[in-house]
Structure 1
């Protein structure tokens, strides 16, 4: 059971990096503690010391910060295979919170075990470092979108990215996928009010581009949606998209 769970991480890293049988054996041998969380629960708190990394086994997680007046900014979304707090290996105190969006299964691996594995293999170290670099590239994409795109284009871009990332891990056919985020949470990710999100989603639905209903996202016209978003998936660095 433990090796099957760690296989989620192995497959994620192997999609971008060449891992030897020894590297994969090392990953599958990492000690891991599995915990199940309900939706919208904090699992790693800002300001706390962290001595382990978490791996998303199933469900959807996010990183976020809350400012003084109580407003929340969602900084990133994390899907199965992601390690939302990999930087905590070298940063002693968390500067943001990690929480669940949907019910989720999360695995925790001690920093000491990860450091030992990375010291043993250059390729493993490179694979983990590459994940950090790509996560940073996605953050740059979000920053550009929030800073310069109009609200409709921002929402369209967010939805294009979401379903593209879900497709890359086999959780979407590129047309439909689970969408557990509420309109408030989408607004928290995009810096828009819930009222604005609701209005613009209705406009996208009336234009027959996309709809979100009963926790499901359905893209009705990918070309028009991605054109409106000016969506170029290169910043995601997904092997699936480089064929």
Structure 2
């Protein structure tokens, strides 16, 4: 009997993360929800259970590297490997703004969570991903992280200047590029996926539901031979 794939979704207790967890569980994947808050994690598991979906949770705070290392050890002890890592957790701070106006503390916090935290989780989980037959890393990015679109006055994203958030997603894209190069001789594929303009607690507005926004990350989490690409619902996104 084939064992189910094991997936960790950071920030999987709400929004796009929870919908990614739901859709992966519906596809037969053993889902692990990484969350800072135990009560929110329990709520997410109950939400999935109402759909007849089993999952588990693990304490994971991208600002607390002890929880990251502990999570890796626990997943290793329970499952022996990790097939899918979805780096979904991220924050936006409304004190973020243009380079001349952004609050430095806000920029630092956004970079610490969205990039440094994502890098730390990836480093901790890589040994487990190497044990999987076909490892997959999905980095949740944004078109706001595209240097090309940020520099194009004709782009709808041109006026959205949030130096901390945009830079954090550009840095996440660099992580994708460099990981792809580092892992190209392995069975691990890594991609940046922009889910689209999704209405979540992070943004407060958008044109897509979290369930709709989860579809593309789930597609790349489940398979395919692409690696080292930046993609959104409308197609390839320029770096």
Structure 3
């Protein structure tokens, strides 16, 4: 595990020991999602956590104001920084593959939103997406998804949301779960490649907290690790 300063961001880089990773996952909000694997090492999956400078700016797709809070909407700039500068840096420094089939992107809440936005706008760069309660209440995001064309390339998507997210909120956040259910169904219709996968999971008691994001991310990563081990043995 390495902490590296990079272009005003801090990176946390987790690399398997003694093996070349089959998959490298770019993780938003630094390293909390893969904290578990610091004590339970993996053999086939690497993580690169990126500490945000301003997540309300970097993780939002367009300008919006919600309850007097301003979101500046610079996801395009942020994602191009990841794709055009971070990935080549990781390839040069750690010899990590930057082929889309070996790359994933992950995050929770706004980190999940920017990861989903990456699928819709920069889909040629990553084949794996880990969406932990992406903030589907964000203004106009559902209509943006509806207008998006089909996704013909092979993609593999894990999506989690807690059923109690937004419960009791008087504002736009109360739409979190119904919008997410609509969005997941909508995305399923967009995935036209027969080899694409969409695993959508809910938790009846789940609320919008890191504990749930970590739990379901960990579960999915362990499934992937097991799959890699099996494929290599065979």
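Read-outs throughout are calculated quantities, based only on the coordinates presented, and are distinct from any laboratory measurement. On a predicted model such as this, the values are computed, not experimentally measured, just so you know. Cβ atoms are built from the backbone, for glycine too; each structure is taken alone.
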Rg/Rh (Cα atoms, Kirkwood Rh), for residues 103-158 alone - highest-scoring structure of 1, 2, 3: 1
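In terms of distance in nm of label points 7 Å out along Cα→Cβ at positions 15 and 175, which of structures 1, 2, 3 is highest?
Ranking 1, 2, 3 on distance in nm of label points 7 Å out along Cα→Cβ at positions 15 and 175, first place is 3.
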Quick check on the output: 14.9 is Kirkwood radius over Cα pairs in Å, for residues 47-150 alone, derived from one of 1, 2, 3. Which one produced it? 1
